[in-house]
Structure I
Amino acid sequence: MTESCLQIDGHQLQVKRHARRTRLAIRVRAQQVEVLAPPRVSLKLLEKFARQHQAWWLQALQTAPQPLQKYALTNGAAWPFLGDRLQLQFVQGKPQVHFDQQADNRLLICQLARPENENSRRRVLQKWWYQYALDYLAERTQRFAQNLGRQPSQITIKSFSGRWGSCDGRGRIQFNWKLLALPDWVVDYVVVHELCHLVHLNHSSAFWQLVEQHYPRTREAKLWLKQHGHLVIAQL
């Protein structure tokens with residue numbers, strides 16, 4: 001548990017003691033320096049230890065990744081949207097949403113009774129985003145399903161924390177609403193991927209051959225998701 005903090009040359013170091021710890025240690029994570037110690041070590045000794053290793057933890061702070069910034073629900077905030085940007089605007093008025101696709105960044109104007117309330121902003125944006133995702137993904141699914149010769153029995157939009165879609169044995173496909181934050185060509189890969197599970201409900205070599213047959217950019221899309229997909233999920 002955290003007992004207190006040390007102040008060293010303008011830096012605040014958290015002291016964390018644990019009954020089973022026998023040695024002093026320092027770690028840096030999430031832009032925070034932590035001094036790990038047994039229960040009864042004095043703060044004076046901990047400060048001396050931290051100063052002895054100051055050069056190391058200062059260097060570690062410089063190279064540590066910055067805290068992840070989530071996309072804001074504020075006027076003018078820009079969210080990733082199918083390889084472009086979706087600029088948010090919240091105004092007072094009769095509840096409705098206007099999507100201006102002609103704007104430079106694609107403008108989404110959300111009218112609501114209490115535009116200053118963050119929960120209200122989140123609800124109206126989520127409702128619009130889910131419906132747009134359903135319409136867009138249903139259209140893309142229909143396009144590729146015609147080429148594949150298979151149709152899903154149902155398409156729904158869900159919120160997943162670690163996957164982009166799923167397909168079950170009854171032919172029902174679920175898509176993650178966060179797909180709209182990906183480039184459109186990556187979204188198409190996910191659509192084809194789930195459709196191919198209507199033929200092969202596994203990830204066998206036959207499955208991957210079918211995916212690449214119907215979507216030649218499969219390897220490129222998989223690499224993009226591996227490099228960037230987890231950040232998109234985390235930031236949304």
Structure II
Amino acid sequence: MRYFLELKYDGTSFHGWQKLKHFPSVQETLENSLSIILRRTITCHGCGRTDAGVHALKYFAHLDLQPDEEINLLYQTNKILPSSILILDIKPVSDKAHSQRDAMQRKYRYHLHLQKNPFISQSSYWYPFSISLEMLQVLATLLIGTHDFRAFTKTPARQAHTNCTIFNAGWAINSEGQHVFDITGDHFARGMVRILVANMLEVSAGRLTMDIFRHGIQHQKKMPHFNMAPPEGLFLVDVTY
């Protein structure tokens with residue numbers, strides 16, 4: 001039987017979700033823990049990649065289990081997983097369900113703070129410069145719709161396509177005083193959210209014009225400089241099926 005795992009993780013000590021040689025990953029850590037409990041090799045398929053240092057508040061993976069293997073698996077796995085990973089739920093799904101291909105929408109959130117704060121340094125980007133929230137909001141509205149985000153992708157030539165439909169995008173200040181960027185889309189190219197954030201901040205700071213940013217979206221014009229916001233501020237916050 002196929003099961004979906006819902007989990008969340010602090011990505012600080014991991015090189016992303018996907019298993020890599022010589023680097024710790026969420027996938028490998030999870031598979032090793034499940035394999036120890038079930039006494040056989042377990043493979044999990046995730047809903048997508050996350051970069052090194054990026055976090056997830058809601059992440060889904062699927063795996064195949066025998067019906068009796070699910071009993072107490074949630075409790076037992078959480079007991080041996082590191083504190084940075086928590087499985088929230090294990091539920092049966094159709095045998096053809098796929099955590100990556102069946103996802104309809106993904107939502108990311110980026111946090112940054114303007115005043116140095118050591119207690120949030122692993123989950124928010126310290127940006128010690130002034131910000132025009134109004135300007136950032138205008139830039140966010142340019143993202144909504146279906147566009148080719150080739151200009152805001154880390155490795156466009158290695159990807160099947162860089163076309164994404166963005167349903168919502170916007171900036172706000174949360175109750176902790178952090179500037180927060182939310183974006184929801186059907187698909188995201190590699191590094192896209194962090195590159196968008198970095199370039200929006202460049203426009204806000206006056207180092208990049210809005211016209212250049214707009215041309216990057218509308219005409220895939222490459223940005224003058226490669227900018228990528230640090231990973232610690234980025235969270236995958238929701239996946240919709």
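Odds and ends about this structure:
- For Cα extents along the principal axes in Å, for residues 113-152 alone computed as 48, 12, 10, the structure of I, II it came from: I
- Looking across I, II, the calculation of distance in nm of label points 7 Å out along Cα→Cβ at positions 57 and 89 that yields 4.8 traces back to I.
- Distance in nm of label points 7 Å out along Cα→Cβ at positions 41 and 217 derived as 4.6 - corresponding label from I, II: II
- When distance in nm of label points 7 Å out along Cα→Cβ at positions 161 and 185 is calculated for each of I, II, the greatest value falls to I.
- When mean count of other Cβ atoms within 10 Å over residues 49-56 is computed for each of I, II, the largest belongs to: II
- helix-only ellipticity at 222 nm (-39500 (n - 2.57) for each DSSP H run of 4 or more, over all residues; to 500) derived as -11500 - corresponding label from I, II: I
- For the set I, II, ranking by volume of the Cα convex hull per residue in Å³ places I highest.
- Relative contact order in percent (Cα under 8 Å, 6 or more apart) derived as 24 - corresponding label from I, II: II
Every number in this text was worked out from the coordinates using simple rules, so none of it is lab data. Since this is a predicted model, take the numbers as computed values, not measurements. Cβ atoms are built from the backbone, for glycine too; each structure is taken alone.
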